1. Comparing structures 1, 2 by distance in nm of label points 7 Å out along Cα→Cβ at positions 51 and 235, which one has the largest value?
2. Work out which structure the value 112 belongs to, where volume of the Cα convex hull per residue in Å³, for residues 59-146 alone was derived from one of 1, 2.
3. For which of 1, 2 does log10 I(q)/I(0) by the Debye sum over Cα atoms at q = 0.07 Å⁻¹, calculated from the coordinates, equal -0.28?
4. Match the computed value -1000 of helix-only ellipticity at 222 nm (-39500 (n - 2.57) for each DSSP H run of 4 or more, over all residues; to 500) to one of the structures 1, 2, and report its label.
5. Relative contact order in percent (Cα under 8 Å, 6 or more apart) was computed and gave 15; which structure, 1, 2, did it come from?
6. If distance in nm of label points 7 Å out along Cα→Cβ at positions 291 and 307 is calculated from each of 1, 2, which structure is the one that comes out at 0.8?
Structure 1
Amino acid sequence: MIEFQPMKVATLVCLCASLLPGLLSAADPPQAEISNGILRARLYVPDPEIGYYRATRFDWSGVISSLDYKGHSYFGQWFEKYDPKIHDAIMGPVEEFTTDGEGFGYAEAKPGGPFLRIGVGVVKKPAQTPTARFFTYDLIDPGRWTIQRGPDWISFVHEVPATDGYAYVYRKTVRLTKGKPELVLEHSLKNTGQRALETSVYDHNFFVIDNQASGPDFVVKFPFEAKASGDLKDILEVRDREVSYKRKLEKNETVLTPITGFGDAAADYNITVENRKTGAGVRVTGDQPLSRVVFWSASKVVSPEAYVSLKIAPGQERQWRMTYEFYTLPTNAKQ
């Protein structure tokens, strides 16, 4: 077990070097690798001093830099410029908790005052209202991270002190199912404060499949009659329960659209992404009803984003999970 507290950086580095394979030197971001003999995944481990990701948009835990199955790769770097404080310089099936666009206690906090972002910690409200939607706030207190791991799993526990009546214990386990090509993300969020936690969480699913360009080789499928309400430009087409590409995206080009048509049942949380050139596919299912779906893509990344709503009273806890099933297409199904 690895515990991190703000004043124990040297201890964390020492423990990471002995327990987390992949740590090259004390200056490198700490990493871990897990495998079930079918899948192999490499992850970055949270660290407010030398961690790979230190921005304040996404949950710091479970950042998967690579996952391999039968010679296919599913995650990787999709952006050109890297800086640990850039909000989307991150990889893998990472999650963001959205709470009125900022975080818990933001509205009540005075400039320079603290508020919470789940999976990040206590951050500082700036003197001026941010003009950018995804603003990287200054970190006041990263809380305490506790990390445990086995050969095919790794778990993260994040505890944050009470701030204006808000506090939580967040648990996330990244697990590779024994004997199956499955990745499972198990979550729990316990409200240890005095005020209700009301938020929604989505997984951005930064799929970079076989390093292929986003274009007509890809198709994204839903179990419901999907409808798009955004500008598809001349890039996307949404019909027959599928999102498909009319052409490749150019460098620095993006496209985004909300997807509607899902119902109240958790069965609608069932999204597949396939590349029909390489034959790699992945199905993502959740055990909670969808509250929102957004599809976003850039030139090297395909991202169906599924949202789940959470409302947790003081002393209560919510649990949810997502399962990623990796597969390959039959030869005759490839283009």
Structure 2
Amino acid sequence: MSSLEELRSIALSARRSGRKVKAKAPDNRIAFLFLAPWLIGLIGFTLGPMLASLYLSFTHYNLLKSPLADPPPWIGLGNYSKMFADPRFWNSLRVTVEYVVVSVPILLALALGLAVLLDRGLRGLAFYRSVLYLPSLLGGSVAVAILWRQVFGKDGIVNAVLGLFGIDGPGWIGDPHYALGTIMVLHIWTFGSPMVIFLAGLRQIPDMYYEAAQVDGASRWRRFRSITLPLLTPIIFFNLVLQVIFAFQTFTQAYVVSGGSGGPANSTMFLTLFLYRIGFLQYDMGYASAIAWFLLMVIAIFTAVNFLLSRFWVFYDD
């Protein structure tokens, strides 16, 4: 008797006797064993510190004191009330939002424009793609931020080039009117990652759409506006969400370019830099934790707004 016939006979006898045949539960122990390192890391290095910082945001916690030997006193919403009454906090929030709102659209527009140019079948495409992607790998490094200070310094390369045309350039880093702009330029310079994603999205658009539009006499701009942009909106939305989150988390560039002071005149005092100064220079980790959770809420709100608005401009090709 075959195995299939044996199973049928067992099921038939069980049905006659009124018993139910229970399926054997799958053994997932091996899967959980392989997942254990990730779960330990998630709980120990992500969820655990997050919950600890949430608790500390409701306490007056001095970083120099041990929370076990000297438990921080509970102050409820005191840190949040202090935060909303602090003019330094509102200045850092303004600087951060201005940085995100200005730099992210320019970065995405530049990345999309270069992706369209590279999608036209240039020779040596792999070389150009690698060279243009390189700033994304280096943009967040300390070395590049130090170099940026030299480039935009009073005697830097930018002023040297302007001097060739008889223009006496300002000290870009030391002028509160231009300091934030130099950090924006540094962020825009790291367009490589979204550019590669745009390029991959462009390769997924069927050529027949462009051929049909060209037969109908559509200009190149018309083809870009009526075919490329609508079909690329899911990729634009993906890059927009990621870049907004990354921009809100900017720290290294502001810290190095401003020398950690957020100057001049607090013009580069990002929320992350303000949080760092409160927590690790003034040792008020409870207040810093409250700022961190507020920053998380701001990022969540911007992300939620992007998702809500996406239904009006993002088109998915079914």
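1. Details: 1: 2.9; 2: 4.2.
Largest value of distance in nm of label points 7 Å out along Cα→Cβ at positions 51 and 235: 2.
2. Here the read-out was taken from 1.
3. The read-out was computed on structure 1.
4. Details: 1: -1000; 2: -20000.
Answer by label: 1.
5. 1
6. Value 0.8 for distance in nm of label points 7 Å out along Cα→Cβ at positions 291 and 307 corresponds to 1 out of 1, 2.
Here, each number is a calculation from the coordinates, and none is a lab measurement. These numbers come from a predicted model, not from an experiment. Cβ atoms are built from the backbone, for glycine too; each structure is taken alone.
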